[in-house]
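Values in this text are rule-based calculations from the coordinates and carry no lab data. This is a predicted model, so every value here is computed, not measured. Cβ atoms are built from the backbone, for glycine too; each structure is taken alone.
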Structure 1
Amino acid sequence: MAVFLVALAVRLAGVAITSLTALNPYAKADAGRFAASAAETAATLAAGGFPVIPTNPNRVVTLWGLFLSPLWLLPGPNRLYGRLFAALLGTVAVYGLFRLGEALHSQEAGLVAALPLVCYPSFVFVHSTVLRESFVLAGLVWATILLGGTEAVPSRLPERLGPAWVPDGSIRLIAGFVTLGLISVVRWENLPLYTVAVGTGFAVGHREEFTRLRLAAVGSVATISGLIVGRPLVRSALDFLVTKRRRRSEGRTVYLPEFRSDTIPKAVAFAPVGVLYFLFTPFPWMVETVADAVVFPQAIGNLVAAVFAVAGVPFLWRRAERTTGALVAAFLLGTMLYGLVNANVGTNVRQRQMFLWVLFLFAGVGIAARFDLADRLDQLG
């Protein structure tokens, strides 16, 4: 509970700074549009009408405004309510990551994994606004806990949920998929990542049941299907990525605006470069303002975490193969795709929060195992 309370206190301080000063750079632009949409939807509801629910998933402002609108029905400072709601969601995400690390490895691993989310200014300030990032982050962490099965369930959660006639794990499984569905409403482009994660976890968990004949059959069907439908899908995906990157190639912190992943070879060649920019910017030569100087140490921290994460993956694989396989697959694919799409450091700082928690989880395991933190803490005690 101490982790929860500390994370909440830090975020409440962030809400105070955001509400009383103009220091939070994430409280403008998109946050203002989300708040305006929530106010408009709430006004419609208050007048006895029914808001129009968009069927186009790209209308994110309207969709997230719909989620926030109940807070705008309350009397008083509605924007403050929204910020407090986001802060609470961010705290739930931090606590979930701590418990996940504890369940998969040790309490020390959970503490190390949660620490950056507690104290990184970018996390704190983003979670102090009405942006959707804390909602998505909390959903990702807890969906992992719910879908990870017994290997990822914290000790404080009951092993069995629901009535006796429900098969073990069914309620948790349903809750996990419902959670993914909810966050997909405001981040529909991540659906392929969730599919890859769930598919990888299933394949790893049942790999002993696959005979060579079954593997050959599945491989043949996948190859034929890929040849038939793969090319138009890839072409459509590349067009989507190019369009997204063009829209994001503006602003003070833009980088490599001329690049377009309009062919498969170009996309493959640029993917590793895109990952580096997505996870570890701003680079030293990009630091121009005080805001950049605040984010730069966090980028260094991400780089250090990546080194320990590489060491942590094998440790975690030995304890939780399905969860490890699912997280690694989604992390690699997701960072490559966002690396191809993004061309702005500010956007990176917000959106990489969906992936950094995975990096910190593996890093926490790597650090706890490498330095035997449990014994060291016992000695200090």
Structure 2
Amino acid sequence: MKHKLIITKEGNRIISSVFDEKEMLQVNIFGAIEENPLGNIYVGKVKNIVNNIAAAFVEYEKDKMCYLSLEEVKNPIFLNPKKNDKLVVGDDILVQIAKADVKTKAPVATVALNFTGKYLVLTHGNNLIGISGKIREEEERKRLRALMEVYKNSEYGFIVRTNAASIEDNVLKEEAEALIGVYKDTLSHAMYKTPFTCVFKTLPGYLCDIRDSLSEAITEIITDNKDLYDEIASYLGSYQKEDLVKLKFYEDNLLTLSNLYGVNLKLENALKKKVWLKSGGNLVIEPTEALTVVDVNTGKAIYGKRKVQDTFLKLNLEAAEEIAKQIRLRNLSGIIVVDFIDMEEKGAKEELMRFFEEQLRKDPVKTVLVDMTALNLVEVTRKKVRKPLYEQISEE
């Protein structure tokens, strides 16, 4: 795979997109001046505890509340004198925003602080060593676990990210030590801060896209904005020196980088309800608050029973490949239900499920093919990392 990460600025938005040749695989949109608290760590003040839902509401910025599940409050970092670990109204604690606000729902916070690098995540309150499930080679898993065991202690552990596969020991050691330094500095800094102070600010979203991309998959990082170029160069020089050679500055007075790759047109298409397939069939993609429904339709009459079943399988396979692409492109998450065209043969259904799972595995975000129900509906779940594309656009 040879992918390009294209980062452009248009007005008050920054668009970060991954391309394979001229096909857009993934896209995220950020405000030029980001106010998204996701990943930030704050000195919060407990304002209310609601026992019947086992939750606390914590003020993390002036007049801004976040939701904290009491069931997940383990090893909290209190900033006021305490005799025990029981959370009470008035406590000052460190919280990290784990999920962004959704419509009328407050952001979700956690006391299990995470510090994310390109290869590792330091996890406060969990002193285990976890290895990404996408690293499947047993010898490599053993190597990584043995390497990281020496760094865990009673306060924190590490998660080894997919990016870490085949990375040299010294590179991983350097990042582990750097993350430990950031962790200690953050805690030390927080001890002297008043409530509602942000003591750790996560990277801007477009830099997170660089950090979180698989190194071997991204061959070029291209921007046509000088300020963005300088910021990316500074970040790479400090944290990902090995990727600095991939950074390119695009300059053409006649054709912008966005127009060269057709970014805006592809964004428009990624928001359309209907997606046409080469065979003449189509997908109808409908996100709702609870789940996303994808309906596969055939747009032409087919005659002869045997021919019908063969054509249905062919169309379903084509649809499965496109659905996997659209899930990633639109950044859909949670429960996704796909209504494929009904097929009679068990073997055809099994072939479809095998193929669909192969396509979903290409997604860097954890995506699971659950099952096909008795009604022939296929269930998929995808981890939520950021808001879906249609919400990112609506917030501009």
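Remarks
- Taking distance in nm of label points 7 Å out along Cα→Cβ at positions 120 and 256 as the measure, the highest value among 1, 2 is held by 2.
- Comparison of 1, 2 by Cα Rg over 2.2 N^0.38 Å, for residues 64-191 alone - largest value held by: 2
- Which entry (1, 2) yields the derived value 14 for relative contact order in percent (Cα under 8 Å, 6 or more apart): 2
- Top of 1, 2 by Cα Rg over 2.2 N^0.38 Å, largest first: 2
- Distance in nm of label points 7 Å out along Cα→Cβ at positions 40 and 200 from the coordinates reads 1.5; which among 1, 2: 2
- helix-only ellipticity at 222 nm (-39500 (n - 2.57) for each DSSP H run of 4 or more, over all residues; to 500) from the coordinates reads -9500; which among 1, 2: 2
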